[in-house]
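Bear in mind that the values in this text are calculations on the coordinates, not laboratory data. Since we're looking at a predicted model, the values are computed, not measured. Cβ atoms are built from the backbone, for glycine too; each structure is taken alone.
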Structure 1
């Protein structure tokens with residue numbers, strides 16, 4: 001009897017802590033490689049647009065969907081994907097998303113016309129939307145305490161490096177023209193990477209699920225999907241079409257749908273159902289304020305990448321490779337801040353986000369003044385110090401941001417909360433590009449002279465610097481950490 005009991009106790013005992021912890025750090029490169037790929041694909045395509053237009057005879061409308069189709073699809077499925085991770089397993093959904101993303105990248109790489117390329121980009125967005133909430137959820141479950149903060153820091157670094165170096169990597173790949181593939185290589189390179197990560201996932205990524213009822217809220221899924229598409233689609237198409245009536249009608253209906261979604265989720269949770277989002281998450285100040293901070297920060301960051309690329313290529317006549325190379329100082333500053341994030345965070349705590357936002361604002365403000373002074377023919381190298389400062393500010397914010405937002409989330413709600421966070425990133429990106437991008441093109445008007453691009457860039461960058469200050473102000477609403485002891 002004693003022997004049997006001992007045997008059962010031994011069988012149920014967890015593995016030693018050291019043995020359990022070892023594979024966790026191997027989880028990082030496996031889940032961060034696709035994170036890097038997805039973020040890269042959102043930026044890298046910008047430098048390939050001239051080639052795509054020439055080779056596929058794509059019009060401006062088609063080109064806009066090639067650029068924005070992935071973001072639209074990502075935003076539409078993120079929250080649902082987070083819930084599916086809770087129900088079916090985060091590793092399983094991560095694997096499905098990665099497999100689909102790999103196939104979709106291949107479709108983009110061999111697309112014979114613009115229509116098939118757009119379809120491939122939308123498929124990339126759907127599959128990326130399936131993956132992205134699982135990554136943060138997997139890290140939330142696999143790590144705890146300081147290790148979790150460190151893992152989230154690496155997550156931020158992966159996204160940031162993909163963003164700031166996206167144009168450089170794209171320019172290098174297009175210039176290399178391996179096997180005569182040209183622009184197609186920016187998509188096809190994802191295929192071998194995806195296959196390799198798929199082979200490693202079963203061994204190094206732990207499986208986890210949420211607790212509670214294993215049901216998918218189909219009505220909630222419909223409300224949030226249509227509501228988010230209703231927000232993002234007119235933001236993508238509105239400026240190009242002159243903001244016709246349908247764009248405003250679509251935005252108005254989407255507000256109603258999203259409000260109905262929030263009400264329905266709260267009611268479903270109150271009666272013991274299984275909502276896509278536990279509305280109680282928003283009662284945690286770190287989460288709700290952190291979402292606002294995330295939305296504002298990504299509005300600044302993504303819009304800056306857009307207007308800066310236009311400034312370099314249209315205002316300063318830089319090639320795709322040359323403009324990509326000018327992003328190197330930005331990436332250098334970002335990488336330096338990311339490497340020092342732990343030491344900075346130990347001294348500044350949550351104010352790291354505020355100080356980083358102010359540093360970013362200073363860098364953008366300096367860049368605006370220098371660009372205005374240089375005009376169309378001044379030495380472009382004078383902007384390097386400002387780019388270093390702006391990049392350092394970006395790194396200070398992005399590395400700890402996810403950890404701050406998700407710090408108090410229970411593991412069983414990790415995927416759903418991660419889906420909401422990832423949605424805030426996409427919505428912030430779309431809002432920034434729509435609002436500041438609209439300002440940029442209104443300033444540009446029909447005058448496409450280099451000096452006009454420079455003027456539009458300097459004014460837009462000044463607005464982005466002010467938004468950086470607003471990000472710092474929003475951080476002050478975050479709760480103070482509990483005192484130890």
Structure 2
């Protein structure tokens with residue numbers, strides 16, 4: 001079969017289905033969770049839409065409690081799994097198109113999920129569909145498994161592995177090409193600070209808000225300072241700050257208060273250098289002024305230990321492994337109010353050679369200097385599949401053949417995908433090396449031609465893994 005020619009036949013149908021998926025705001029929504037929809041209605045509706053496609057196309061489908069489901073084809077003693085997710089990150093601000101109305105402009109599909117992971121996931125589904133439509137019988141069972149909270153706690157996919165037999169091998173179409181055979185460890189911490197004001201003679205921070213998710217570089221940050229006597233000076237200082245820093249923003253004085261807004265650039269938290277953290281830049285600006293002790297402790301910790309240091313040198317946990325690369329740190333969520341105090345979420349992607357205990361210890365030592373306390377809230381250990389494994393060899397051969405990039409090699413990244421849930425699991429596409437990474441950003445996009453090429457690669461790859 002000429003996989004590229006076959007994929008072109010599915011282009012219009014694929015885009016129509018992708019339009020329906022993108023139209024669903026499938027951000028995890030705990031606030032409106034229910035017995036029927038444990039993670040909120042949006043993720044469940046996106047899962048159901050995938051399963052509707054499967055039923056329409058004649059596959060066996062199963063919905064497991066509206067948090068995970070699968071589309072099945074073939075039979076055999078072994079199971080090949082394709083692990084995708086139907087949930088998305090919050091849209092956030094800064095879009096030039098409607099994030100939940102698919103827009104095709106200049107050959108690119110725009111919308112939340114176009115690149116992460118509705119576009120790639122659906123391309124992999126269509127790769128499987130091509131086998132079935134051409135009556136190609138695999139020699140193993142194939143399950144296209146759809147999770148609904150990959151961007152947070154993986155509740156759905158963990159549930160699948162609790163109630164269904166574990167797949168033998170597989171891939172997740174939720175990263176980049178050529179192939180990801182190693183993923184760094186992924187651990188998150190919260191740092192908490194007291195908020196009780198003890199000195200009324202000094203200005204104070206009454207509000208600080210930045211960030212939507214731990215694995216997303218915050219674009220916007222907002223703060224309110226009260227008890228300000230020299231507002232004009234601070235306003236003038238802010239104008240200079242904005243002109244000299246890679247951020248935008250505005251400041252306004254009202255009834256003795258100052259409201260400050262800083263705008264950076266959102267990005268995927270696995271590589272904070274791709275974004276500009278509005279939260280830490282705002283804290284860095286505020287750190288120039290004398291505030292009451294709780295406000296000052298909170299702000300100075302961010303400024304002195306977290307700002308503009310994605311490799312965590314200031315915390316003393318910077319590390320580079322020859323194979324897995326650098327440790328990275330993202331400051332994902334920052335909040336403060338006078339009653340509750342301060343809350344900072346930090347997410348680390350760490351290679352082998354660094355332990356969670358080591359990160360925790362150093363973070364605690366630094367936080368204690370400012371009366372902060374640290375809690376480790378989640379962890380996934382580093383994952384690695386040997387390049388000699390047949391799944392790596394076969395997938396790489398398809399990629400090299402279809403792209404002509406014969407010198408391409410497997411990579412290790414800081415992102416975490418469902419692939420790590422299987423000892424012989426990898427991440428495979430669909431972001432190509434020649435395409436800008438807009439995952440977790442405003443104006444998320446994926447070129448149409450890339451998605452159709454990914455479909456072709458997935459079709460041949462599924463064939464190679466299940467039929468040869």
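Suppose percent of Cα pairs over 36 Å apart works out to 28; of 1, 2, which structure was it derived from? Please report the intermediate quantities before stating the final value.
Working: 1: 28; 2: 32.
That value comes from structure 1.
The greatest value of distance in nm of label points 7 Å out along Cα→Cβ at positions 102 and 150 among structures 1, 2 is that of 1. 1, 2: which one has FRET efficiency 1/(1 + (r/R0)^6) of positions 78 and 382 (r between Cβ atoms, R0 = 30 Å, to 0.05), as calculated, at 0.15? Of the structures listed, the value fits 1. Have a look at 1, 2 and say which one yields 0.85 for FRET efficiency 1/(1 + (r/R0)^6) of positions 134 and 230 (r between Cβ atoms, R0 = 35 Å, to 0.05), as calculated. Computed on structure 1.
When helix-only ellipticity at 222 nm (-39500 (n - 2.57) for each DSSP H run of 4 or more, over all residues; to 500) is calculated, the result is -9500; to which of the structures 1, 2 does this value belong? Don't skip to the answer; put the middle values down first.
On the way: 1: -27000; 2: -9500.
The structure behind it is 2.
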